[in-house]
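Input: structures, listed below.
Since every read-out is calculated from the coordinates, none of them should be taken as a lab result. From a predicted model like this one, the values you see are computed outputs, not experimental measurements. Cβ atoms are built from the backbone, for glycine too; each structure is taken alone.
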Structure I
Amino acid sequence: MRDIRFKAVHRGGKLDLRRHLLLAAWAADCAEHVLPLFSKKLPRDARPRRAIEAARAWSRGEITAGAARTAAIQAHAAARSAVDGAARAAARSAGHAAAVAHMGDHALGAALYAVKAIRETGCHENSSGADREIARQRTCLPRGIRALVLSRLETFSVMKGRRPRR
């Protein structure tokens, strides 16, 4: 079930345009941080990069939500073509970033898949790398959406039996 706080006001939700745009920009930041994990494995596939660019363009009012959604779908297709788990998760992060234009809660998917991408690298430090990524994402959260995002992430933590972090 969708969280009404992440549903746009014009669709009957509580998410005003200013915060919706902030969510898209933050999601693009999350996805861009792990994009090299995809680009290293599939350097000729620009679909995830284009999805991140679409998220940023939508957050600046330069493209429609429909155009951003199309880029999201293409990034998810790129994820399906990736054999490597880290590359696949990085492409999914980019897809979710672009999909924020359609529904605000996709920003959480961008953040969570970015963390998953780091965990999927198979590096012995992947756990601490994931913790650093979570800390980086939280530090980068704009003040206008900080409480909204952290409250939702706490819900995910509780559902998975983890203690929430601040």
Structure II
Amino acid sequence: MTGCTATIIPDSVTEIGTRAFYGCMGLTNIVIPDSVAKVGELAFCDCTGLTSIVIPISVTEIGDYAFCGCENLKSLSIMGPVTKLEEAVLGRCTSLETVSLGTGIKKIVKEAFEDCTALKVINVPAKKADYYKKRLPENLHSLIVELPAEKAASKRK
């Protein structure tokens, strides 16, 4: 499928289903709203036109192979409390350079980043490098970069 190039998912959607955009090679831009809690298995698999994806803070679950084969994807940011990155969630994303992970991902399977040969940086929250070193395969440890802690907003009286 090549017809769809940009998609804004409505705020009424709570789940991006299994294979929802599977093989949409022409899809270059996707906006996932804060209403979405789950990205299903193979949801964006082989969407070779995607270059950047931000998973909002509302998402708690990402299915197996959700972004596999997005070979032009350069950056992925997971903002929310996703608890695990499963089987080849980013497999064959051969152009992926930067991944930003939020807090609390308890399980990352070894194959989550399978064949991500261009990966240069894995951004993690401040003081979370050791936490992620326990969860990521050893060959990715040197790519972990802790982001600076956000300063608390000043309180007004």
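Comparing I, II, where is mean count of other Cβ atoms within 10 Å over residues 86-93 highest?
I
Once FRET efficiency 1/(1 + (r/R0)^6) of positions 94 and 134 (r between Cβ atoms, R0 = 30 Å, to 0.05) is calculated for every structure in I, II, which label goes with the largest value?
Structure I comes out on top.
Out of I, II, which one gives 0.45 for FRET efficiency 1/(1 + (r/R0)^6) of positions 22 and 46 (r between Cβ atoms, R0 = 25 Å, to 0.05) as computed from the coordinates?
Working: I: 0.45; II: 1.00.
Considering all the candidates, the number was obtained from I.
As an exercise: FRET efficiency 1/(1 + (r/R0)^6) of positions 14 and 110 (r between Cβ atoms, R0 = 35 Å, to 0.05), calculated from one structure in I, II, equals 0.70. Which structure is it?
Details: I: 0.95; II: 0.70.
Computed on structure II.
Assign the value -500, calculated as helix-only ellipticity at 222 nm (-39500 (n - 2.57) for each DSSP H run of 4 or more, over all residues; to 500), to the correct structure from I, II.
Value -500 for helix-only ellipticity at 222 nm (-39500 (n - 2.57) for each DSSP H run of 4 or more, over all residues; to 500) corresponds to II out of I, II.
Any idea which of I, II comes out highest on relative contact order in percent (Cα under 8 Å, 6 or more apart)?
I
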